[in-house]
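Dropping the structures in below, format is structure tokens.
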Structure 1
Amino acid sequence: MGADKKEHVKNLIASLRTLEAQMEPYKEQKRDLRKTYVENGWLTRDDVSSAIKAYRMIEKGQNFESLEEMFDLLSKLLGVNNNE
């Protein structure tokens, strides 16, 4: 590995560590938000998880029908019955 590449890797990791350290308080707030909704009985953990997954799909413009088809296919392949 060349000296230039090593320096870039070193700088990348240093920047990444700094950003992740700065993001940690916000990550904690997200965890606390989810926890609050569950602890107050407003939503179950599954409700929170499903709502966030749906939000992420919408945010990314993903197609629910294709996800549902893949989910059904994998359920059959794995022998899992999720309709109970």
Structure 2
Amino acid sequence: MAWHHLADIVDLAEKDVIGREADGRRIAIYRLDGAYHATAGICTHANALLCKGEVVDGFIECPLHYGYFEIATGKAQGAPVMGSTS
């Protein structure tokens, strides 16, 4: 996979998430505690856009069924979400 410029630093406020697309894949980009992270942009449970979710204590909350993924790892935090977004 090639590198893609998807956002500028000024595009993301602290504890923010934005959605972008690269090579036909949806990506969620986060700024958390001054660091930048990226995960797949689609929830593994029901195809909701994670960029529409809320960042809460280091997790992204899926806007559809309120499951959580850890932003730093992309790991699902229990039902209804499964697998990971990394």
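Bear in mind that the values in this text are calculations on the coordinates, not laboratory data. Source: prediction; values computed, not measured. Cβ atoms are built from the backbone, for glycine too; each structure is taken alone.
Data overview
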read-out: Which entry (1, 2) yields the derived value -28500 for helix-only ellipticity at 222 nm (-39500 (n - 2.57) for each DSSP H run of 4 or more, over all residues; to 500); value: 1
read-out: Which of 1, 2 yields 36, 24, 12 [semi-axes √(5λ) of the Cα gyration tensor in Å, calculated]; value: 1
read-out: Test item: mean count of other Cβ atoms within 10 Å over residues 35-42 calculated as 17.2, pick one of 1, 2; value: 2
read-out: For 2.4 (distance in nm of label points 7 Å out along Cα→Cβ at positions 27 and 75, calculated) the corresponding structure among 1, 2; value: 2
read-out: Winner on distance in nm of label points 7 Å out along Cα→Cβ at positions 19 and 43 once structures 1, 2 are ranked, highest first; value: 1
